[in-house]
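Read through the structures below before going on.
Coordinate-derived values only; no laboratory data. Owing to the predicted nature of the structure, the values given are computational and were not obtained by experimental measurement. Cβ atoms are built from the backbone, for glycine too; each structure is taken alone.
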Structure 1
Amino acid sequence: MKLPIVCPSCESALQVSQMKCNNCETIVSGNYELPLYLQLTREEQEFILSFFLSSGSIKEMAKQAGNSYPTMRNKMDDLIEKIKNLK
């Protein structure tokens, strides 16, 4: 199941309010922001994972995806800008 990151009603960012240990039933409650990585879309998360698994080679990512290097570089630049704005 995909972790929701935006409210289905108003599209505001969701925050974590409770986590539970399935082993001992301990419950931790509060109001916590999602980690930066989880604030990204699934596609953006997959892009980062692909970058990591290709040893940081945008050229290799482009080859695997069947895209040009400039296309992948632009996607990378857009994602970098988004992450800077989330921080």
Structure 2
Amino acid sequence: MSHDCSLPHTDAGTYAFDARGVAKRFRHAAIFGALSALMPGEIMRFCNDHDPLPLLNQIGEHFGDKIKMAYISREPGEIVIDFSVTS
């Protein structure tokens, strides 16, 4: 499944986060801040050029079951993950 993160996503309650446009030294802080700001039922659609496996482990450790992750695209150079808030 292909997804173009440069195009706005208009579904209510889904917010795009294109990590490729954030300076590397600020990325993790920005991602954690964005996830912390989500309300239950909202989704952050995360786009990146690589699969951020260490980051996903950190998110799991920090948020536990509060944040669910679902890959939308896992093609090389096109990683798209929906993070949703459950509670």
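Just a few scattered comments:
- Source structure (of 1, 2) for helix-only ellipticity at 222 nm (-39500 (n - 2.57) for each DSSP H run of 4 or more, over all residues; to 500), computed value -14000: 1
- Identity of the structure behind 3.0 (criterion: distance in nm of label points 7 Å out along Cα→Cβ at positions 32 and 64, calculated), options 1, 2: 1
- Entry that produces 4.0 once distance in nm of label points 7 Å out along Cα→Cβ at positions 24 and 40 is calculated, selected from 1, 2: 2
- If Cα extents along the principal axes in Å is computed and equals 48, 32, 22, the structure in 1, 2: 1
- Structures 1, 2 were shown, and relative contact order in percent (Cα under 8 Å, 6 or more apart) at 16 was computed from 1.
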